[in-house]
Structure P
């Protein structure tokens, strides 16, 4: 019983950390990488489709993404989807190839990005603390139903806290890495 609770909590916390990492890849650092456009969807025959399913997305150089649609008539919708996204990018079309230059980040914009990254990290920490609370509640329920003793309860709570500390530490490492990446010029 206790092992299941700890294993479930650890799995859920690991998913929270992975989710935070996924969210932070969307935040631009000034260097071009294809995951920057992963969340953009395009209108394709009446349905919303991820950009990478209607085109080839690649990195031309450190500050330019290159998009090659598989169909010529998809150039305009892709360009429109990128302009309407929250990334603040202005694509340039040359025939059937779309180039997306990434402007250099200003100091003020870098500080805004760091504030956004810190908020995302705090959201991850809150999610992990909520998972810890749920696990602690499950342990207390087992104690209340007399399925475990008080010693087992205290030991399990300590182990859940250790798991929590480990995952919060991972979030702090991810945050520190992203902050230093954002402050690079």
Structure Q
């Protein structure tokens, strides 16, 4: 059953990746995770925002980025603007304030499409894990390592895990879609 464990682990990692991808998709409210993918050039290297500053959402439509070193405030502002997230950072003393704009219907529709696309990509990853697991089990059967009944049982369990993880991916996307469309 080592094959089943490995396949389930791959599917679980795919779901975790989907969760992190969905966090980065904008909703109508300010969410510090929007800035997760933004890197800033400081001290001669590229660093993630969360490594050089704290990001908070004091209001539903505002993010505040407080750098650990006040000298990085302008580099933070430029990087956020360059990240093409449709956000306009403003330097306010030693912090960067970001007003999260209202999303109109077309932007919401685009965000929903993006979430669904991420969900489909995750389901493709889950199915690829299923295929790899089944191929490994069939190879072991062909090599004489496992009997026919164990092969069938393993394939059935892999399919059950696939169904469970695909359903979870659909639920995550549906929750994100609900979050995006709620005004």
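Values in this text are rule-based calculations from the coordinates and carry no lab data. Just so it is clear, the structure is predicted and the values come from calculations on it, not from any experiment. Cβ atoms are built from the backbone, for glycine too; each structure is taken alone.
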Structures P, Q compared on distance in nm of label points 7 Å out along Cα→Cβ at positions 79 and 135: the greatest is P
A value of 0.60 was derived for FRET efficiency 1/(1 + (r/R0)^6) of positions 23 and 55 (r between Cβ atoms, R0 = 25 Å, to 0.05); which structure in P, Q was it taken from? P
